[in-house]
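Bear in mind that the values in this text are calculations on the coordinates, not laboratory data. Here the structure is a predicted model, which is why all the values come from computation and not from measurement. Cβ atoms are built from the backbone, for glycine too; each structure is taken alone.
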Structure I
Amino acid sequence: MNELIVSLEGNFRRYSEILYRIGENANGTDYPQQSYQVKDMLCILADLQSEVINFRLKKILKEENPYLPQIRVERVRQRNPHQKDSVAQLAQAFLAQRKELLQLLHTLPIGSWERTGVHEVEGHVSFREFVRRMVEKDNQMISDLSQMLVVVEHS
């Protein structure tokens, strides 16, 4: 579990660096047209993170073996609360939520990591496994954001 927290902290730093650089290129809310993809990706990232933290991790901690419906990206996109936010606001919301998660993980009793929820498709999945998956997804998202940043900086 310590290694997962360390990985999430490292990812937090990497996200911070990338999002800061993206924000520098964004000039507030007037984001260049060719970089719409970056904003769209940040919207989805912030919304999915919210789903995982609020309706997976926190639910597992509050309830005994809660039912966890599968996250459907299209449904998340439809209710997208961040759609009108600027890139800077998106980055700030995402990083604040991630920071809150890290604080939670640092104070979590060891036994809580083994609590489970009943996933709609996979059955019982532990809190630890959801955090591990978050780290895994982070690595791909950070790579994708880094590649997009290169395009933005050279356009």
Structure II
Amino acid sequence: MDIVQLMENNEPKAMATVVEAVDGLENYPTKADADKSYQKIIQGSPLWTGVWYGGASGSGTTPSKPLSQCQNGWILQWQEMSSTGQANDAVFQFQYVPKNHISNGGIGGTVFNLNAYNGKNPQTKYLYIKDAKITGHDLNAPDGTAAGSGNKMYILTKIFEY
């Protein structure tokens, strides 16, 4: 086996022998050790899909995997709602619910701030997040508010694991 010694201004810039090149490698982390240092990105199907304002009426949403069983937590996908009651394929917003949220106790009330693409019409959703279920609040879908306006401008459309 040939070894090439890299030099710069007559100074060695790399190991000259195979022994020097491999000596000390036992101190470098293994791939398994390095993998523990990085968050795994979960690739897969949504745990829940639908169209939900987050109102108190109804049964809320039940993702197919409890928060406690996810690697890191849930990602909530919000979309803009049209005046005709359909989800627009625009103004996507993603918010994280960390797995450790369930250790907070209490009723699990959590605030989510949502904005239009131009920063106008900010809205707030208030949801109760528990290990296996998300339920809503009356303020998220007030009676008399038309679809696509006010707090009915944004809807939850998917929940992913992260």
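When distance in nm of label points 7 Å out along Cα→Cβ at positions 106 and 138 is calculated for each of the structures I, II, the largest result comes from II. When mean count of other Cβ atoms within 10 Å over residues 90-97 is computed for each of I, II, which one produces 14.4? Clearly, the read-out refers to II. Calculated for structures I, II, relative contact order in percent (Cα under 8 Å, 6 or more apart) is largest in I. Assign the value -1500, calculated as helix-only ellipticity at 222 nm (-39500 (n - 2.57) for each DSSP H run of 4 or more, over all residues; to 500), to the correct structure from I, II. For helix-only ellipticity at 222 nm (-39500 (n - 2.57) for each DSSP H run of 4 or more, over all residues; to 500), the value -1500 is produced by structure II. Work out which structure the value 27, 57, 16, 0 belongs to, where P(r) over Cα pairs in 10 Å bins from 0, in percent, for residues 10-49 alone was derived from one of I, II. Checking each candidate, the match is I.
Name the one structure among I, II that Rg and Dmax of the Cα atoms in Å of 25.1, 81 was derived from. It must be structure II, since only it matches.
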